[in-house]
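A short reminder: the numbers here are calculations on the coordinates, not readings from a lab. The shown structure was predicted, so the numbers you read here are calculated from the model rather than taken from an experiment. Cβ atoms are built from the backbone, for glycine too; each structure is taken alone.
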Structure P
Amino acid sequence: MRSVKNRIGRVFRNAKVDAILLLNTKIDDSNFLYLTGFDAGVFEGAAMIATKRKLIFFVSALDYEMAKAQKPAEMTIVKIDSSEDLRKGLQAHLSGKIVGVNESFLPHSSYKRIKRYTGAKKLIDVSKEFCDARAIKGKDEIKLMKIANRITKNAISEVEGHLKVGMTEKEVAAEIDYLMQKRGADGTAFGSIVSFGKNAALPHHAPDNTRLGPNSIVLMDVGARYKNYGADVTRTIIFRPDKKSDKYKRMLMMYNTVKEAQRIALKSIKQGVEASKAHIDAERYINTAHGGIFKGKFIHSLGHSVGIDTHDGRIGLSPNMHFKLKEGMVFSDEPGIYVVGFGGVRIEDCVLVTKKEGVIL
């Protein structure tokens, strides 16, 4: 596992602060997971101070043993019994200092409480510094993401063999979620999307009681979570195709167009290339293929950064992203075609940026 010291160093590289304070609410700040590597425990209301050399973690008795079992060498754990204990602990380390906080996560009420509790000289938003640090995945992170993607793809392949006429979208989504956990996932990275037929034209369709029929599109957009890191994979199939029908021929044309667009984009996902290029290349192909029949039917960005969060940070592959890709970044490559009233096709894989071209995880 990449050392905590290395991760801290990456965050502090451009952060003009004396210390960083991360405060969990009812959910964990994903930057807390990034620095600690903790993958078990609730840690609701827990606080952590990061300096350039160490972590100080304030936790209640409820999660103290869980924290101690996962503690990295660079961490000191302080058990607190009350909010007053926490206030005193934070003030002892942060009073009079310039303190970084993750404003993109904190509710306003928590932000005000930090100002009151810490006695900090100044609070500075360091969410961008965390985003920059997390954009480049270490070997340990890539290894975990490969496992999450393998679990996801195997679960999709298995459920494809279980599809039957009359199954509902909800049933298929539930089976995929079960199979991912059966294969070792800690849970799902996001709410699983399963769409049949016309519903596949809605990129963010929530599974409902629509039943599966023959000669129909089945779109599955799912992801396993493994030790904090998530996958994001979409597969589209044509269930029990009627290969003589015009409907099948149209669905197949959509599928092949999207598949080729994904391949074209993959070649542009490499070090030194502007992030907008992969999207532009894929969109240009979709808009011009087959005489332009699908022009304007690719209605979202090509991809987003993937990691601890499904949409990891503020970077992605879209026309308005003007930065150079760097080796070690991971993005989804997910072109799609959506025809309202008929159906949609999306094919998605998580892709690692390398010096040559994108590598599918």
Structure Q
Amino acid sequence: MSLNPPSSDPPAPSVPVAVVVVAILVVCGLTVTATAAYFELKPTSASPGTVTVTDDLGRTVAVPADPTRVAVLSPSITDSMVDLGLRDRIVAVDCYAGAFGGLTADYTASQIAQWNLTSSMCVQAAPQLSIEQLLNATPDLVLVSTIVSESAIEEVSTTYHLPVLVLQPSTLGGIIVDVELLAQVFHVGAPAESLVAALQTHLAQAASVGANLSANGTALPTVMLTYYADSAGYWTYGPGTFGDSLISLVSAVSISAGQTLPYPEMSGPQVLVANPWGIIYAVGFGVNLTIFQQAPYWSSLSAVGADRVWGMDSTLLTEADPTMILEGIPQLLGLLHPTAVG
């Protein structure tokens, strides 16, 4: 599950997060200390074999031309890499500590199998990045989302001279921008063109549904999109997030669009007053319908009484990647506007 870090700390949608003590590893005869020293001694000057790009935080980064060993610390970025035929470049992926789920805390069983991910590839990315594990993977490029702290990104970039690109789109259109950025870095022309064309087609189809609804004078449904709940309320998406963009694109109105935080928890009374027409909730990583049923005022919501409540795979609602557009959008349109999409 991949999310921007919220301004406050909600319970993890997957497994409990704990600070993990990572043992010193020995990889290829190098201890962590020796590996770290190697990275510190790497030259920092740009070379002719680099490409300068701008990431989603506006950072200008010189990356190796066509890198071959890449640490990908976000499931959403892994999705894009695989879609572009770049799985063979990935040498490390984000994980929690083994005791707290390892790969299964961030990747579904289907993703692990289809993408051939193994525990030996694990680098703990949150709540604190394990730089020791990252360095032992000896990557020549690191791709991260903003789940990795800016201080950790700075340390990896300046102390160990590893190029770090932050890919965290705030809108669905930003997913396409990131695909094109990866295509530039890895020189994958045809696969990127094909993927971008498919993404643009799906976005255009969703926009067409919205245009038809508007032309017919159809009122848009109010929706709560929630990925976790507790005794206080429901965690959802505020303005300026890909989740908010997702709801708008499928011609719905988010009840959390007026919140001040990007990832707010709406209290039970707030949701009850908003009284959404429909509710979309995330399922997976230990989160199921029971979690939401135990949240405040659930049974009092009209959407629940009218059976306009739908669970969806959390990867389609929390990971801003091509699959969100290619699979998530058609599912949402089918649930919210079944007659409009046939």
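Quick one: relative contact order in percent (Cα under 8 Å, 6 or more apart) came out at 19 when computed from one of P, Q, so which one is it? Numbers along the way, then the final one.
On the way: P: 14; Q: 19.
Only one of P, Q returns 19 for relative contact order in percent (Cα under 8 Å, 6 or more apart), namely Q.
Of the structures P, Q, report the one carrying the highest value of distance in nm of label points 7 Å out along Cα→Cβ at positions 68 and 324. Can you show the working numbers first?
Numbers: P: 5.0; Q: 3.3.
Ranking P, Q on distance in nm of label points 7 Å out along Cα→Cβ at positions 68 and 324, first place is P.
Quick check: 18.2 is what I get for Kirkwood radius over Cα pairs in Å, for residues 140-331 alone, calculated from one of P, Q. Which structure matches? The structure behind it is Q.
Can you say which of P, Q returns -9500 when helix-only ellipticity at 222 nm (-39500 (n - 2.57) for each DSSP H run of 4 or more, over all residues; to 500) is computed? Can you show the working numbers first?
On the way: P: -11500; Q: -9500.
Structure Q accounts for this read-out.
Taking distance in nm of label points 7 Å out along Cα→Cβ at positions 108 and 236 as the measure, the highest value among P, Q is held by P.
Given a computed value of 1.3 for distance in nm of label points 7 Å out along Cα→Cβ at positions 92 and 132, which structure among P, Q does it belong to?
Working: P: 3.3; Q: 1.3.
Attributed to the structure labelled Q.
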